[in-house]
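In structure tokens below, several structures.
Rule-based calculations on the coordinates, nothing more; no lab input. Note that the structure is a prediction, hence the values are computed from the model and not measured. Cβ atoms are built from the backbone, for glycine too; each structure is taken alone.
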Structure 1
Amino acid sequence: MLTTEQLKQIKQLQDECEQFENLNLKLNWDLLTSRKQNEKNDFFHIKNNRIIGFLGLYGFGPKIELCGMVHPVYRRSGIMTDLLKKGLEEVINRGCKKILLNTPANSQSGLGFIRNTDSIYSFSEHQMKWKEIELSNDNKMVTIRKAQTKDKEQISLIDVECFGFSYEEAIAFNAELPTNYSQDTYILEFNGLPVGKIRVQRNNNESWIYGFGVLKDYQGRGIGRSALIQTVQNEVNIGNSVFLEVAASNDNALKLYESCGFARYYTQEYYEILLKN
């Protein structure tokens, strides 16, 4: 678990790095602020009682993502190389088979560092922001409600079918279901049946949509579109800007999001670490 002071310094370092290169780092603040006590997920380089280098591990079912940063003044001194070595040792000890490095597509420092690692390009992900357009929801058979403890099994089954989790991975990932204002999981119902889910993370008047999936047997019926519109309307009504992320190769999702008023503004790239047998 990260301390209040550590979180404060991580945020300060993030702001300085982003301003220096005019980019947007993906540090998954919902996970940073809810770290488990018994897991080693965060690595630091400290100078004069200040964090000048950071690497975070983020587990998403069958894969672990790594994202880090070094203060511009202290780059090219081996700090991130050392942090990555420590992070990979931890990940490999857990037996993880898929490890991804994440960097903003416009980060010359991030891309330069990754080129010197034993990794290959995996995929890109667009970050999108909703622009104010008129939205109309005509599908009255679709409703959304906050997930409850009883929904964990169904949420896990959706993760298995929609996001490539194994059943065991999904159960472990959803063991603790957040139910607070800053982060909520919602169940999508079609004629009263739970057929999908969507998660909303809120921070500083921003709402981020994650984990949005509909079971395959129910796709193509306008369920996703209706649920997305309802979610956007709910978040706008509380005064928040709305964002989401989508894989660049997911044409169907991109078309849906763009038709509902989302526009791309940043791209993140992912590179898979090649593990030696």
Structure 2
Amino acid sequence: MKKMRRSARLVDMTQHLLAHPHTLIPLTMFSEQYGAAKSSISEDLSIIKEAFESEGIGALKTVAGAAGGVKYIPQTNDEQAVHFMKGLIEQLENPERLLPGGYLYMSDILGHPATLSKIGKLFATAFADKEVEVVMTVETKGIPLAYATAGYLNVPVVIVRRDNKVTEGSVVSINYVSGSSKRIQTMSLARRALAEESRVLIVDDFMKAGGTIRGMIDLLQEFKATVVGCGVFVETADVAERLVDDYLSLAKLRDVDVKGKQIGIELGSYFHEIRGS
């Protein structure tokens, strides 16, 4: 490849790293691609690393040895995370979002690419060291969140269905009890969708008692999979019995006054347990 100026090389390397998160990239690849010495590439990476950390973009991890290289780990720092979620909570507390049953209208937020990207990066930050191999969610509103998270972890997405699709072949189905309504429901996952003994991160948009997530955890047992974490965008606070204990939420729906049209939301357990806020 034709030699680049250092400024152009830095831009191209940065773009490559951002496009391949959690991927070990050999220094020899950069060296050969840009026709530069490894020492020059190492200096470039030091500059990129400093910029990533100062701007809260993420971290660069260097792996030594013949099979080593550099890996970009997407991260959102504490200050950015709190600022973003507090702004999002202001939007969620709009009384016009209140729906029957104490639910919130969130489709517009979960359909905004920039917002989804930031939410996905928050989950990717929290579970970066869990060696996630697959992100799982249940149709339908959790799907955008799952893809946003998986993009930063550089892993595939698996979607649990509430009904069987002929196009998916043989499936594993289980019955589960909805935590809020106590109704028996069914969820299914195609056998080909998930390899046995996978390490799975569950992501969902809203949780009341946690029946749906509990169902996904039970379904994963049929695949001998390991649940390495559960991330929830919004959880409700006033639940008598929670069916899931180990999870992280970004926001907690604390108070809902249907008559007075008042909504109270606070930062979720993500900030209390992981970020220490």
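1, 2: which one has mean count of other Cβ atoms within 10 Å over residues 228-235, as calculated, at 19.8?
Traced to structure 1.
If Rg/Rh (Cα atoms, Kirkwood Rh), for residues 44-155 alone computes to 1.12, which of 1, 2 did it come from?
1
One of 1, 2 was used to compute log10 I(q)/I(0) by the Debye sum over Cα atoms at q = 0.09, 0.13, 0.14 Å⁻¹, and the result was -0.44, -0.94, -1.09. Which label is that?
Value -0.44, -0.94, -1.09 for log10 I(q)/I(0) by the Debye sum over Cα atoms at q = 0.09, 0.13, 0.14 Å⁻¹ corresponds to 1 out of 1, 2.
So FRET efficiency 1/(1 + (r/R0)^6) of positions 148 and 196 (r between Cβ atoms, R0 = 30 Å, to 0.05), computed for just one structure, reads 1.00; which one of 1, 2 is that?
Computed on structure 1.
Can you tell which of 1, 2 yields 2.0 when distance in nm of label points 7 Å out along Cα→Cβ at positions 28 and 60 is derived from it?
It must be structure 2, since only it matches.
State the single structure among 1, 2 that was used to calculate relative contact order in percent (Cα under 8 Å, 6 or more apart), giving 22.
Computing relative contact order in percent (Cα under 8 Å, 6 or more apart) on every structure in 1, 2 gives 22 only for 1.
Just checking, which of 1, 2 has the largest value of Rg/Rh (Cα atoms, Kirkwood Rh), for residues 116-219 alone?
1
Using distance in nm of label points 7 Å out along Cα→Cβ at positions 188 and 212 for the comparison, can you identify which of 1, 2 gives the largest number?
Largest value of distance in nm of label points 7 Å out along Cα→Cβ at positions 188 and 212: 2.
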